[in-house]
1. Supply the structure label, taken from 1, 2, corresponding to semi-axes √(5λ) of the Cα gyration tensor in Å with the calculated value 37, 34, 19.
2. Assuming 19.6 is Kirkwood radius over Cα pairs in Å, for residues 191-430 alone as calculated from a single structure, say which of 1, 2 it is.
3. Which of the displayed structures (1, 2) returns the greatest value of relative contact order in percent (Cα under 8 Å, 6 or more apart) on calculation?
4. With FRET efficiency 1/(1 + (r/R0)^6) of positions 327 and 407 (r between Cβ atoms, R0 = 30 Å, to 0.05) derived from the coordinates and found to be 0.85, which of 1, 2 does the value describe?
5. If helix-only ellipticity at 222 nm (-39500 (n - 2.57) for each DSSP H run of 4 or more, over all residues; to 500) is computed to be -12000, which of 1, 2 is the source?
Structure 1
Amino acid sequence: MKNRRRKPLPSGEFSADIVDLAQDGRGVARIDGKATFIADALPGETVRFRYLHTGRDADEGQAVTVEVSSPDRVTPQCAHFGVCGGCALQHLSPQGQIAFKQKQLSDAFARIGKVSPEEMAPPIMGETWHYRRRARLGAKHVPKKGGTLVGFRERESSYLAALDACQVLDARVGLRLKALAALIDTLAIRAQLPQIEVAAADHVALVLRVLETPAEADLEKLRAFAAAEGVEIYLQPGGPQTIAPLSPPARVLDYSPDGSDLRLRFQPTDFIQVNGSISQQIVRRAIAWLAPQPGERVLELFCGLGNFSAPLARTGVELVAVEGEAGLVQRARDNAARLGLTMRFERADLFVPDAHAPWLQGHFDAVLLDPPRSGAKEVLPLVAAKSPRRIVYVSCHPGTLARDAGLLVHEHGYRLVRAGVMDMFPHTAHVESMALFEKP
C-alpha cells in the first residue's frame, strides 16, 4: 500500500473575512470557496489567522490578530480564555451571544424541522459570571507545571489547563481553585485523585474521586480544609454507590426549583440544572405556557428528581411524572412525600417506550417534555396518540428539538405556537430552548 503523508500546514499568517458563526462558536470564512472555521473570530471581522488543520471539505484555524473588529467584540473577563476549553464566546457581548443562540434555534427549525414558530419568545437571561453550580473538574499532579492542576481541559486537548480561577463557576469554588490545588499537593494520594465533582447550593459539596484509600494524615488535612472553607467533602473510592461524606452526617443539599418556598433535596452527584437562576425562570415559563388548570391530567416525561414536578403539582393538576434513572425517581418520591404533594412518579426507559405501560393509560390534557440531547423522538408517537391540547418541550439541543418539532407539526398535526432560547450556559455555544405546541 502506498504510504500517504499528510500535507504540511500552510505556514505563516493569512487574512480572512468572517461571514458567520458556526454552531460551536467559531468564526466562518470562505477562502477559495472552502469553509474555514477560525476560533475567536466574529462575523463582520477581518482577522489574521494561522492554520491548525486542513481537510478536503473544510479547514480550521486560530485567529491571531483582529484587523477589523466587530462592534459586538468585548474583552474576555477570564485570563485563561483561549487556553481553557470551558468557554468559547467570552469575546462576544452578552447581547451578541443571545443573538447567536436565537439564530441557531431559528436556523435549526427551518433547516431540520421545516417549521417556523408563530412567535419568538423573549430570551431568558441572567447573570453571566459565577453562575455554574454543578461541574466536574479534573485534577492532576504535574510537577513540571508546578504541582497539582485543578480545572477544565485545554481547548482541543486532553491536558488540564493551568487555571488560577474560573469566572463561570460558583465563586466559592471558582475563585478557590488554587487553594484546592494546594491542598491536593499536600496529600500522599495526590497522584491518585483524578476528579472533583462540584455541587453548590446553600453550601458547597465536593466529591473527590480517590483511586487509593487516604491515610489518616490525608483525612485530617481534608477535614481541616473543609472546616476552614465551609465546604462538605465526600470521598468516592469506586462507583457512585461508594460516595460517602468525609465527616458524617452530611448537611442537606437542596434548592428551590421555581424561586418559591419549595425545596428539593438532592445528592451531590445528582443531575440538577447548572444555572439556578435561569432554571427557576425556565420552570416558571414552562408552567405558564402549559397553563395547567386544577383537575387536569398532566404527563411529565424525563422528570429527573422533580424540578418541574413539584411546582406543577402545586397548581392542582393530577401529575404523572416519568424518569429513567432509578435514583432520581426515588429522590423525587422522597421530595414529594416530604413536601406533602400528591404526584405519581414512575421509572421507565423512554427511549424504548411501552404503549401498554400502566402510567400511560388514560387521557392527558397537557404534556411536558425535558429530554436529554438526543431528544424525545422515540416517545413522541405515544405522546401524540393521547392528543394533549398543549405540549411544552424544554430542550438542550436545537437540532433534536427542531427534528421533533417537525414530527409534531407535519405528522401529528400540532401548531408550533411559540419558541425561545434560555441562556443557561453564558459564554459557551450551548443552546437551551423551549417550545409550545398546541392542537388546533
Structure 2
Amino acid sequence: MQTENKHIAIVGAGLVGSLLSVYLIKRGYQVTVFERRANMRTHVLDGGRSINLALSNRGIRALEHVGLAESMKKVAIPMHGRMMHNTRGELTFQSYGKNGQFINSVSRSGLNKMLMDEAEKLGVHFFYEYRCEDIDFEKTEVKFQTYGSHMTRKFDLIIGADGAFSAVREAMEKKAGVKTTIDTLEHGYKELRIPSSDSGAFQLQKNALHIWPRASFMLIALPNPDATFTCTLFLPFEGEQSFKNLKSKESILQFFKTYFPDTIPLMDTLVEDFRDNATSSLVTVRCYPWVKNNVVLIGDAAHGIVPFYGQGMNAGFEDCFVLNALLDKHKDDWADTLSAFQELRKPDNDAIAQLALDNFVEMRDLVADEDFLLRKKIEAKLHDLFPNEWIPLYSMVTFEETMRYSEAMENGVLQHQVMMEVMKDPDIKTNWERLDFKSIVDKLTALRAN
C-alpha cells in the first residue's frame, strides 16, 4: 500500500491512537480517528479513573521522533526517585537511576489533549461519540453507532487503538479466531487527590513518586503542574482490608488514620473523593494474532498491562515508533509490516506484562524490606563500577530505550540468580561494601554465555 490517497481509520482517540495518527499523517496517509466518548477538550468526562502516568525514555523517544517532546514537557514533572512513607510518617528516598535520570509524571488527559491538538493541526480528522459496533474484515469496513443512528464506513486499513476492552478486538475474537485472555487482579484502584497548599505550593516533595507500601496494598501519589498530587489507592476488592469494608465515612477515615496517617492533614476532600470516584479493575490483556487482513490491534487493545512498572503508555508509544520503523523498512507494504510488527512486539509486550505484575509485589511490600534495599544498594554499586556489564532491571526497562523488553526481562532473570547467591552470605549486611564485585559481574557474564 502506497501512502497516496490511502485512508486509514483509527478506532480510539486515546494516547496511542492520537500519537499514531500523527505518525501516519506525517507519512502522507489520510487519517480519521473515531472515539466512542465525547471530546475531552470540550466536555468534562467521568473523573477518578485516570491514574497519572509515568512517561520514560521509550515514550519520550516516540514523541521526539515526530517532534512532540517539547510540547510534552509543558504537561510533565520530572520524578527522580521513590519517596517511601512509613506509618510513622518517616521518609526514605530511593533514586531511580544515576544522577540526572528521571521519569516524568504526566496527566493522562493533559497529554491526550496535546496529542489531539497536534494531530488536528496536521490534518487528522477526529469524530467523537462514534461507537464501533462491528468490523467486516473482508471489505475493511467498520460499523458505527452515533447519536442513535448506524453507519458503515470503508477504509484501506483499520487500526484498533481502543483500549483494554477493545471493540475492534472483540470483533476479531468473534470473526477472526483471535484468542484473548483477560486476567483481573484481586486488587482494584481508586483515584484520590492531594490539593495544593493555601499558598499554591506542593504539600509533598515535588520531584518524586510518593509510595505508602503496606504489604498487601499501597497508596501512591504523583505530582501535577498545578501543585496538586493525583493519588491512587490500590486495595483488594474483598477481605479484611478491602474496598468492600470501606463504605462509611468513619471506616474510611479510620483506615487512613491507621495506615496512611500523614496523608490525613493533606487530603481535605478524602471522604468525598472516596465516595464519588469509581473503584476500577486492574487487568492484563493477552491476545494473538493482532492482525486480520487489513485490521490490526495496537497499544492496550493488543496488550493491556497493569500500571506497576509505569510502562503501559510507554509500551503503546513504542508500538507507534516500531510500526513506523517497520513501514520504513518495508517501504509502506502493510502486509509485510503488520506481519513483522506482531511477531516483533508480541514477546516484548508479554515480557513487560509479567514485569508489571512482578513489580506490584516489589512496590507494595519489598521496597520496605531491609534485604531488598540492601540488594538494591549492591546492584547500584555494580552499575557504578561496571556500567555496561551490570544494568539494574529497572534501568533496563525505564532508561535503556533501545533494549527490547524481552531482553531486559531475560537479563533480569540472570541477575536475580546471581544476586540470590550473593545474598546467601550470612555477613552480607556488614561486609557488602567489601564484596568482590568483579567476580559477581563475571558470574553474570558466564550465565549469559550459556
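1. Computing semi-axes √(5λ) of the Cα gyration tensor in Å on every structure in 1, 2 gives 37, 34, 19 only for 1.
2. 1
3. Ranking 1, 2 on relative contact order in percent (Cα under 8 Å, 6 or more apart), first place is 2.
4. 2
5. Checking each candidate, the match is 2.
Taken together, the values in this text are just the output of simple stated rules run on the coordinates, not laboratory data. Since we're looking at a predicted model, the values are computed, not measured. Cβ atoms are built from the backbone, for glycine too; each structure is taken alone.
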